[in-house]
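Below, each structure is written out as structure tokens.
We did not get these values from a lab; they are worked out from the coordinates using the rules stated. Just so you know, these numbers come straight off a predicted model, no measurement behind them. Cβ atoms are built from the backbone, for glycine too; each structure is taken alone.
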Structure 1
Amino acid sequence: MTYATLRRLAGRLDEAQAKASTATRAGPTVDVATGAVIVSGEAGGRVIRVMFLASRLHVVGGHILTTGEVWAALGIDAAWENPHEEEAARAIVAGDGRERLEELLRRADVVLPEAARPLFEVGSWRHVALWGGRCGSKSTSAGVVALLLARGRRLRIVCCRQFMANVGMSVRTLLVDWIGRLGLADEFQVMEQTITHKRTGSRITFLGLDRSPDSAKSLEGADIAWIEEAASVTAVALRKLSHSIRNPAACLWYTLNPEDAADPVDALLLSTDDPPPRSVTRRVNYSENPFFFAGGLVDTLVHEMGTGDHAMARHTWLGEHLMLTEARIYPNVVAGPPPAGAIGDDAVDVVGLDFSRGGADPHALVRALVDTKTRMLFVVAELATNAPTAELVPAVAAAVGSRRLYTDHEPERIDDLRRAGIDAHGAAKGAGSVARGIFWLRGYTIHVSRSCPVTLRELVGYQWQRDRRTDRILARPRDGDDHTCDALRYAVSGLVDGRGDAGAISLRW
């Protein structure tokens, strides 16, 4: 190594040390209820106070309420709830319990479900799984704890998922958001591929297991491997993870919405009487999320749990395994128009477009009228074409008119549509978005105009996958002729995710 090279390295080291010395001191993380230090920190640094809230206790307007109390305030008979769990929650707030909790709430910097506590106990556990249904705050809990641990000492944290085409598909956005919400922007250096704590040197990286043949090397030396959407992790990837993380004090975190008992992570930790040593699992449903009722999906939960496909609803919201008895995804499809008056004047007019992937794969556009009161959906128009973009855009413009169009996420093609005056938007995508869209549509009677033969054929033929060994039906759509199915799912995405004119629930105090 030359003298010049040594000088450059020394200069970089001096610069790094200078940055560290001027970085904000990171104080300890403490349990606000007991004052106990959860994560060590520097004297004189900012203290983060964490409040752990028990199952079925929620923060609403600065008050602590049980799940049952919120449903009562909403005037909703939540028949799906477990009364025994509600009794336990009411016992906690009995007497002066509520007042004491609300005092702790006023002093806390962050509120986490009690189920998140094992995440802080790095070294005590080898496997920590937070599992459950939608909106349980599993990912949020893991992300917040990862940031707080990174402030305490030097750690190497690898955030993994089976499929990650780019870093934008990882939990990076969640982590960056919480760095801001916790007021820790001065402590962390956020780069495209890494997040580093300036004083401790903790480093958070992101890894797609399917696209990284050398992922085993990427995991060597990791203190924490967080596997997001762990239900989709393959047996090969799980074996690599287990063998690559050799530090005996290292921990593997799993956040998942269970799908099938035979899935590798599920079989390892959840659907077994003999889990690995030093394993802990915690159920985290919406009833464990302290802030669920402050979100925008309460009406969606009530709608799906109260009507339609109950098995799918319990799978989506309560994390139960889905036992399907029919291969058809949409047994609720009817050829021809709905009965007179079934589609009211206030029906929502929706349009969706699935872009071609090339070759014989067509572009598919579907327009439908949706009556959220009668739970009827009428497909009134379709477009299936292999036309190039120059011809596709005017055809789409003619079909869409002034309506809002939801498409799959292809920014360049969406920009082409917008330049033509089309109000085009990418449909919401993320963990479980396909299943949510399918479930939502299964709750409707879908009528298809006879002028839409492609849509009718594909909806009727749309099926779940089958396990090759057992022939059991799996809750995963089979690939094939599904272009109009995808287009219809995109079309209703605004209603599924609460952005459309489907009504809303408000608390009545």
Structure 2
Amino acid sequence: MKAWLSSLLILVTFLGACKKASFESVDGSANKLGKVGGGDGGGESGDSNPNLIVTVPVAELPIGGKTTQATAKMKDGTIPSVDWTVTAEPGHDPGTIDPNGVYTSPKTGTPPYTVKITATLKNDPAVRSTVPLIIVPENNGGIGLIVTVPVPQLKVGGNKTTATATLKDGTKNPPVKWSVTGPAGQDPGTIDPMSGEYTSPFMGNDQFAVIITATLIANDTIKGSTSLVVVPLEMTKAELIVSLPSPEIKVGENKMTAVAVLKDGTKKPPVKWVVMGPVGKDPGTIDQNGVYTSPRVGNEKYPVIITAILIADESVRGSVPLTIIPEEVIFARCTKANMIFPIVADVFELAANTAALPGDWTKQKYVTTVCMDQYNVPEREFTTGFPDVPSLFEWFALNTRTTIVAPNDGDYKFRLISDDGSKLWIDGQIKIENDGPHQTVAKDATVNLTKGDHTLTLDYFQGPRFKIALVLQWQKPGDADFSVVPRTAFK
């Protein structure tokens, strides 16, 4: 990887322990933060006073003038009068902090790096404590809440499940306020605002989706949402069932078609289509043919609900959730490939200092399965991890599979670009070996293909953080140059 990573890794490794602690201290459950860093942001841990606890509600903050609120309290719970200061490593802009503890990240810079926010007692300047905060790239997604429920659907009848919230840095169960919304005309059920325990409606014969939202108590501009499908006690009673070809879609005015089917098997009954999303979010649009178009732009992940209303009887409705994801998101949540994300990838955790792709996937530590729309990841920062596994952004491997469609007979030149190692198989035969830990490297091969479908397997591994790259290009017969293999070439 890049040479500069060696020194950065030392810093980030140290900070790993601080990230979780930074949120645990918000409710006083731990006072580790009062023991981190020096009083002026540059000293050793012994400079902090354990009687003064300094916290910020997040462990990371994007560059670009973003804000967060630092707080200080004494160990006995009293709120003291303090002076606030912020410092950074040499060569980095620390940002600013006002007298009320409102911190603002730098407008520009070269993250990731760490700043130290320090509170000093006004009546006793010898008493001071510091908390670290990691400044991350603006397109990193920064801070955020990931909301999950343990089941994808729940029957009516007052059944219960509990939603959980996790900060993007992996901190579990931060203090949040819970809410639930559903399609117009449907009882969305209830959710305990503090515990996240959701209770389904007590009756109903419709299948529909609800949106469960968590709002960070320390900063109510930080929210996260997920969807849950409510189903009748007996699915045969669901009068209108709505389905989509994929559970997720990228922003950028991408399209997919929703389908409605009556319980008696009647396909494409006359329905009216509507779409709704969380308050303040662009839900996209849907036409009366069920063709959904995602929002043009966006840098957040959130669910929307697509609903079909039977024109002959508007009391008959069905809905399905769809998750909007940013364009730069590489991996989508899935269980199998689909027309929107035709590449499926099993994700495995690797031991640190792994030097090559595994030879036997059955002996590796499986983590999750994700999907991709194409192999088009030019060299970039990667700190967001995977759906449901946001903390895994180094020392992992992908075993990806798909079908590639050759438009004509002939010789195809393939170019595999990666950082770190990768291998390409077509029709079960190895074609490109680009294995081992290395910076971004391209390797080519010529493959004779007949028109039609061919199995494709591409394995990849990422070593130490933060840079990754994985691009598959081809030069079709008659083409003058290489181009990225488009999503439409996979199935």
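Points to keep in mind about this one:
- Among 1, 2, structure where relative contact order in percent (Cα under 8 Å, 6 or more apart) as derived comes to 15: 1
- Comparison of 1, 2 by distance in nm of label points 7 Å out along Cα→Cβ at positions 247 and 391 - largest value held by: 1
- Which of 1, 2 yields -9500 [helix-only ellipticity at 222 nm (-39500 (n - 2.57) for each DSSP H run of 4 or more, over all residues; to 500), calculated]: 1
- Across the set 1, 2, volume of the Cα convex hull per residue in Å³ reaches its highest value in structure 1.
- Which of 1, 2 yields 5.0 [distance in nm of label points 7 Å out along Cα→Cβ at positions 63 and 199, calculated]: 2
- For 0.95 (FRET efficiency 1/(1 + (r/R0)^6) of positions 351 and 471 (r between Cβ atoms, R0 = 41 Å, to 0.05), calculated) the corresponding structure among 1, 2: 2
- Sorting 1, 2 by distance in nm of label points 7 Å out along Cα→Cβ at positions 159 and 175 from high to low puts 2 first, with the largest value.
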